[in-house]
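Next up: some structures, all given as structure tokens.
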Structure I
Amino acid sequence: MAALSATRLRRMHDVLAAHVEAGEQPGLVAVVSRRGETHVDPIGATAFGGGAPMRHDTIFRITSMTKPITAAATMLLVEERKLRLDEPVDRLLPELANRRVLKRIDGPLDDTVPANRPITVCDCLTFRLGIGLILEPSSTWPIQQAMNAIGVGFGRPNPASPLAPDEWLRRLGALPLMHQPGERWMYNTGSYVLGTLIARAAGQPLETFLRERLFEPLGMKDTAFSVPSSKRDRFLPAYEPDAAGTLAVCDAVDGDWSRAPTFPDGAAGLVSTADDFLAFARMLLARGLHGTTRVLSRPSVELMTTDLLTPSQKAVSGFFPGFFDDQGWGFGVSVVTRRTDLSTTPGRYGWDGGYGTSWNNDPREDMAAILLTQRVGFPGSTRTYGDFWTLAYQAIDD
């Protein structure tokens, strides 16, 4: 029996192609891989107004899909005992030792109490280190003003940041935490911190460790923090809607990702391709195996992809409205906890990127699915996103 229906995959192509033809984005690459059967569908072009045809090896900014890669790299070092999950980060990141914590997140920076305990490696992996992205209208809050003033604010990915990792961490360490370590989930910053932690634990730059320990073993030849000139013919511009809703280029092919960054961003800095990311996804789906080569242990992958948040932590953790109603968080990935529609199977895990990318693995279905676009916006803000996930699941043929 086929794993995927050819007829229903054609339906997927037709619906996604219609979104491209309507101008929702210049093109896309859709991937569905199930039980050894893989369907890769490049649709449209790399740019409006005459871009090259989209290809399976077109290079995209995957932004926050970087987070699970950084988490996997951390687990490589945990398995080697160069890091320990319950260990305070103080040994390698003394900048984050002896934390003070704001009494109120909107209070003055000097109105603090001592942290109840140190920040651990696990806190960084689960985004419970006590500091992160504030999604409320917070520009007047002292902590937000201070972050922006010293260049550690939480905006869009910025490979052009002038701060080296050590300096970024020093500045972050000069600020109080927003919440007690372990108290609640806060997005993003844990992966920034992990990038520097990995580099110090491994004794080499983050990009070198990722290349040698993950990308080369998995054959991810186009995944990196920048796109060299020799590959730029496969790169594409990023588009963002302006105030009138018109899509305009916000990062060109020769823009921010055209040169190596000063700060390799473990939260959102990578570029990749459908082929490359599928290799990473299939390795996790195979519980750490790539062919006959073991990259991670089965228990490591199982821990990474388990919901580790408590009900009380979800109750006080803000993200999008209703986010934690049917999801939890593992190491760098969200984990579905309750079926709410066709494509939400309990145990499904993965993450999206704010520049129009999305990935999930479904162990129950032995399925990995990836959507790559170049339109900046919150996941779910386009019809393409929602339709892709419904169409991926309706293509299951048993």
Structure II
Amino acid sequence: MTTTTDIGRHAPPAANVSGTSGATTRDPRLDVFRGISMFVILISHAPGNPWSNWIWGRFGFSDAAEVFVFCSGMASAVAFGGTFDRAGWTLGTARVAFRVWQVYWAHIGLFLVIAFAMAALNAAGFSDKNYIFALNLQRFFEETGPQLLGLMTLTYVPNFFDILPMYIVLLMMIPLVMALHRLSPLAALAALASLWLATQLGRDDFAGTMLGDTFGLRGFPAEPWSDRVWFFNPFGWQIVFFTGFALMKGWIPAPPVTPWLIALASAVVLVSVPIVWWPLRGDYPLLRDIWDAIEPLRPKTEEGILRYVHLLSLAYLAWAAAGRGGHRLMPHGQSPLDRARDGTLAIITRVGQQSLAVFMVSMLGSRLMGVLLDETVPAALVNILGIATLIATAYTVAWFKSQPWRVRRSIT
């Protein structure tokens, strides 16, 4: 049986955790599944992309966003949790603060690059489509001064740009959770669960009720001219992040790999398919009624319970399939088929290792893919170009991080 203490022991020693500097061991499953989520996020964010109809989020309650946040929590436990253990709370907090600083400026830069790229496309008359309007950025260009201040203070967060701000808040919670866990492990886990529950009570359907008004917790404001909040409420999504974090730290035990748990997780995944998959749901009124009835249990903004349970089921099945220590994801054969499999896994792993850089490129790339799709470029070609760009990004960033210029050459 694999336990949480096994996690991270069998990974290649040069794997880089969460894009931070310094080599450390890590679980190969972490990078493989995060790499897969990077490709899915690219495909799903490209407007008008027919390939997005076949991502796993169309067949179940959770999607690639949950996988990315869950794996990021696990990676953060290795990258930052170990620092708290070795160097103490103050230096651990300092390391997290440095990462927050990096992600903050990554968010600002990403927004400005995409916003002005869309403006350039409009100015060039590349298409009849208004790409600024498509991203709901017209207010930024009409009132640049106030909205630039909102951008810098994270009070202006358009929907397409809200993953990194949510990640910033999750990172900022790590020192608080670590401090609370030192006082009482049970209290830390109870506080996270209570925070998630308060977020569910803060939804619009609880507004005006005694529970909602007393215990409800809404997200951060997303724009000053309306009451819209961040699409990803970090107080709800922290349950995904810190579940991965707690599993990697060993705060909660990993479930055993048993036939009945595999059957249970499989049942959760399979039962969700006819309810979630819209072509089938559209043909059967009973499925539509079920879909409508469970609406309070499946919101994405607050990370509803059905999304969370579906994610845990998928994660368990993936973990069981990968084998102890992820040994089924490691090179193990010399046949042509084995070499092709190992090569594919190596590419996916590399993408997962450079997740921040790859994510940023995918956000811009997905918008450009949408432009190509608008111009009737074949979808297969557009998606292959997008995937190849992510792979090239991952290998390029890894090359720079390896600092090849520091290698001493022998003098002959």
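A short reminder: the numbers here are calculations on the coordinates, not readings from a lab. Just so we're clear, the structure is a prediction, and the values are computed from it rather than from any experiment. Cβ atoms are built from the backbone, for glycine too; each structure is taken alone.
Of structures I, II, which gives 2.4 when distance in nm of label points 7 Å out along Cα→Cβ at positions 96 and 136 is computed from the coordinates?
This value belongs to structure I.
From I, II, which structure was mean count of other Cβ atoms within 10 Å over residues 80-87 = 13.8 calculated on?
For mean count of other Cβ atoms within 10 Å over residues 80-87, the value 13.8 is produced by structure I.
Give the label, chosen from I, II, of the structure having the highest value of distance in nm of label points 7 Å out along Cα→Cβ at positions 32 and 144.
Evaluating distance in nm of label points 7 Å out along Cα→Cβ at positions 32 and 144 on every structure, the highest lands on II.
Of the structures I, II, report the one carrying the highest value of relative contact order in percent (Cα under 8 Å, 6 or more apart).
II
Here helix-only ellipticity at 222 nm (-39500 (n - 2.57) for each DSSP H run of 4 or more, over all residues; to 500) was calculated and came to -8000; which of the structures I, II was it taken from?
So the calculation was done on I.
For mean count of other Cβ atoms within 10 Å over residues 192-199, find whichever of I, II sits highest and give me its label.
Largest calculated value belongs to I.
Looking at structures I, II, which one was Rg and Dmax of the Cα atoms in Å, for residues 248-359 alone calculated from, given that it came out as 18.3, 52?
II
Taking mean count of other Cβ atoms within 10 Å over residues 120-127 from the coordinates of each of I, II, which one would give 24.5?
It must be structure I, since only it matches.
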